[in-house]
Each structure stands twice: as C-alpha cells, then as structure tokens.
1. So mean projected area of the Cα convex hull in nm², computed for just one structure, reads 22.9; which one of 1, 2 is that?
2. When relative contact order in percent (Cα under 8 Å, 6 or more apart) is calculated, the result is 31; to which of the structures 1, 2 does this value belong?
3. Quick check: 1.1 is what I get for distance in nm of label points 7 Å out along Cα→Cβ at positions 151 and 175, calculated from one of 1, 2. Which structure matches?
4. Supply the structure label, taken from 1, 2, corresponding to distance in nm of label points 7 Å out along Cα→Cβ at positions 39 and 159 with the calculated value 0.4.
5. Of structures 1, 2, which gives -20500 when helix-only ellipticity at 222 nm (-39500 (n - 2.57) for each DSSP H run of 4 or more, over all residues; to 500) is computed from the coordinates?
6. From which structure (1, 2) was distance in nm of label points 7 Å out along Cα→Cβ at positions 111 and 143 calculated, if the value obtained is 1.1?
Structure 1
Amino acid sequence: MARTRSDNFEAIQQSILKQAVDLFASQGYMRSTIADLADACEVSRGALYHYFDSKEAILFAILHNHVSKLLAIIEAAAGEREGARAQLHRMVEAIVEYNARSPGEQVVLLNDLTFLDKKEQEIIEGLERHIVDLFADALVRVDSHGRIDRKTKKVYTMSLLGMINYSYTWFDPAGSVEPREFAAIICDTFLDGFAASAGAVPRPVPVDPPAAPRRRTRAGS
C-alpha cells in the first residue's frame with residue numbers, strides 16, 4: 001500500500017534539505033551519517049526515509065535544486081535587453097547575489113558532487129555546462145578586440161567563473177563590500193584590468209638605489 005503524504009510533506013522536505021546543507025557544508029557529505037541527519041532534523045531515521053530514499057537522494061536534491069535555480073536566474077539576466085557589457089554585468093551580479101544567499105549549497109556543490117552516481121553527476125554537470133555556455137557567449141559579445149577564439153574561449157570563461165565561485169572561501173556578504181559592489185569589482189577588473197581601471201593613477205615603478213661603492217680594505221681589493 002502506498003504511503004500517504006501529509007499536507008506539509010514538501011515543507012518538511014525543504015526543511016530536511018536545509019538542515020542537510022548546513023551539515024554537509026560544515027563536516028562534509030562522507031563524514032555525515034543518516035543518524036547525524038536525523039539528529040539535525042530532530043526526526044527519527046525512519047521518518048527521514050519517509051521523505052528521502054537515501055542520503056545520496058538528499059545530496060542530489062540539494063545540488064539539483066541549487067544549480068537549477070542558479071541557471072534560471074542567469075538565463076533571466078542573460079535575456080535582458082541591454083548592451084553586451086551591461087548584460088554580462090547583470091549575469092555576474094545574479095550569480096554573486098545568489099551564491100551570497102546560499103553559501104552552504106555552493107560549498108556542497110564544489111566539494112561533494114563526485115559522491116553522486118555517474119548518471120546523477122551527468123545531470124548536474126549538464127546544467128553547469130549550460131551556465132558556462134551562457135557566460136562564454138556573453139564574453140564573446142563583449143569581446144570587441146577579438147581576443148577570444150576556440151582555443152581561449154574556455155580559459156577566459158572559466159577564469160571569470162573561478163573568480164566568482166571560489167569567493168565563498170573569503171568573501172563575507174555581510175562585510176563592508178556588498179554582493180552587488182563585489183560583482184561590479186569582478187566585472188571591471190576582469191574586463192578592464194586592474195591597472196587600466198578608469199581613474200587609476202599610475203604609480204611610479206620603484207627603482208633600486210645605486211649600489212654603494214665597495215669599501216676597500218687594502219690596495220687592489
């Protein structure tokens with residue numbers, strides 16, 4: 001006989017996923033047991049299995065929800081009718097603000113994706129490739145000097161995404177630089193270069209002073 005679902009089934013599922021994100025991000029997926037999850041969610045292990053078939057099913061749900069939502073907001077930003085540079089800025093801003101709201105999910109994505117089975121990994125990686133393609137296309141539209149070609153397209157794209165995705169290790173969204181300002185810094189630095197930023201005043205290159213003449217201690221030395 002099929003198990004009936006309560007009216008708040010989905011709400012409880014989302015609560016379990018939230019607790020699981022915090023647990024996996026803090027101590028790692030492999031070191032987290034079903035018993036740890038049950039304790040974090042304040043439910044029995046049997047009750048946990050009522051909502052998810054396995055710990056891996058929980059991990060997949062976390063990553064699929066996270067990357068699907070991320071893709072949706074980037075697609076929305078990419079679809080805005082603006083100039084190429086403004087469009088890229090919106091896309092960077094969207095991903096930075098989204099990651100700022102979900103740092104635990106980003107940690108789990110970067111650290112624990114490989115613990116899914118191959119088929120589930122391919123589903124997540126397919127969504128990620130779509131995100132990469134959106135950013136690659138946006139960079140090509142911005143590239144008025146023709147720097148990007150087939151050989152360098154991935155390098156440029158992954159360099160930009162690397163600036164964004166790994167900022168969770170140090171960037172504090174509640175700090176003095178807000179996510180939107182951080183997104184602007186990323187775009188300006190990546191597109192213009194730090195030294196060439198508008199208004200930057202070139203600093204003189206320090207020159208080593210001439211070496212002092214060696215003191216002679218004896219004739220001819």
Structure 2
Amino acid sequence: MDKNEGIPRPDVMYADLVGISDTTVVGIDLTGSEKKKCGWATLTNGHVATRTIFTDLDIIEATVRQNPAVISIDAPLSLPAGRISVYDTDPGRQEFGILRECERAMLKKGIRSYPCLIRSMQKLTERGIQLANEFRRRGFAVIESYPGGAQDVLGIPRKGKSIPLLVKGLQAFGLSGSFDQIGVSHDELDAITSAIVGCFYIANRYEALGNELEGYLILPRLES
C-alpha cells in the first residue's frame with residue numbers, strides 16, 4: 001500500500017522549487033513560554049531533521065549552528081501599526097486594536113488565525129518579536145509563517161484534522177526524514193511546514209500578506 005494513500009499529490013512539490021538546492025532553512029514553531037517546548041526543524045535538499053527546544057538561548061544556538069539561508073518562525077513578529085506594547089495597558093489599544101493587516105488578509109482568503117494581541121497570544125508575540133530581532137541582529141533573514149495557512153494553500157491536512165494525515169501530506173510534498181516515527185510531536189510537524197514556507201520564499205514563489213509598516217506574513221504561492 002502506498003504510504004501516502006488518501007493524500008492527493010500536491011500541485012507543487014519540493015522538487016518543483018527552483019534555486020533551493022543545498023540550501024538550509026530552519027523552521028520554528030514557537031510557544032509563548034520557555035517552559036513549553038517549541039518545534040524546531042531543518043530542511044536541506046528535501047531532508048528534514050527535527051527536535052524540540054525550550055529556551056531562547058538553545059533555539060538561537062541550534063539555529064545559528066545551521067547557518068540557514070532563511071529562518072521561518074511560526075509566531076507573530078510585529079505589532080499592529082500604532083501599538084507600542086503587546087499588553088492591554090498599551091495606551092493605543094482602543095485606537096489601533098489587536099489585529100494586523102496580514103491577519104485581515106488571511107481571513108479574506110478563508111484562512112483563520114488568532115489575532116496577534118488577544119491575551120492568549122501576547123506573550124507569544126512578544127517572544128517572537130524579540131527572537132526575530134536577535135536573529136536579524138546577527139545577520140540572518142527572518143520571515144513570519146503560519147503553518148495552518150500554508151497547509152491550507154498546499155492541500156496538506158492540518159494537525160487538528162489528523163496528525164497521521166499531516167505526516168502523509170508532508171511526505172507527499174516530497175520530504176524525507178524521521179518525522180513519521182512515533183513520538184514526533186505536532187510542534188515539530190508545524191516547524192517542518194514553517195521550513196517549507198522558507199523554501200517557497202527563497203524560490204520566489206510566495207505571497208506576502210501585510211504592509212511595510214507592520215511587516216509581512218509569508219504564504220506559499222502555487223503559481224510560478
């Protein structure tokens with residue numbers, strides 16, 4: 001039986017992306033606390049390696065060691081224009097709200113996501129911004145990704161639907177590695193998807209949602 005039975009072949013596969021040979025991308029499925037594990041993945045030549053990491057220091061050290069062309073982070077990496085803090089005490093909260101343009105644009109596409117500054121997202125957004133700034137300070141290219149949205153675009157089932165189907169979807173996309181083994185977390189699978197987004201970014205097959213002031217969230221683009 002085909003291990004990918006029940007998963008249609010994606011319209012675009014890893015092998016279709018031009019200009020990414022021998023290029024390493026790191027994907028990070030970030031959490032809002034160093035006490036909770038983050039998914040972390042590297043993707044090079046279609047091969048994936050994953051692990052879980054807790055602290056910012058360990059994330060930075062593991063990522064820098066790979067010298068990636070792009071770091072793709074699943075977390076909000078900016079504030080809504082006009083906001084100066086992630087917290088509700090921000091004097092601009094009422095005027096500028098809790099949503100960014102990229103989140104509004106995804107909703108128009110039928111892709112649901114959490115507003116970056118609802119209370120349950122505030123610490124994640126703060127951590128994402130700080131981590132992205134540190135990587136950029138070190139000279140790395142960093143993009144914001146949203147695995148659920150990328151999976152919707154690529155036709156790969158989200159983890160909320162089925163973890164085994166998500167694994168099969170990643171395999172159908174053309175990836176190899178040990179991410180189909182028992183014990184691999186959904187955080188690592190989303191980190192892989194974030195790394196895929198980074199590959200589309202390098203191949204210049206992406207859609208940037210947002211604006212110059214707030215920054216952009218990157219989605220795969222199927223058309224060449």
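Values quoted throughout were computed directly from the atomic coordinates according to the rules given, and no laboratory measurement underlies them. All values derive from a computational prediction rather than experimental measurement. Cβ atoms are built from the backbone, for glycine too; each structure is taken alone.
1. Details: 1: 22.9; 2: 12.2.
Only structure 1 yields this read-out.
2. Values: 1: 21; 2: 31.
Working through the options, I get structure 2.
3. Working: 1: 3.7; 2: 1.1.
Attributed to the structure labelled 2.
4. On the way: 1: 4.7; 2: 0.4.
The read-out comes from structure 2.
5. Values: 1: -20500; 2: -10000.
This value belongs to structure 1.
6. Numbers: 1: 3.5; 2: 1.1.
Answer by label: 2.
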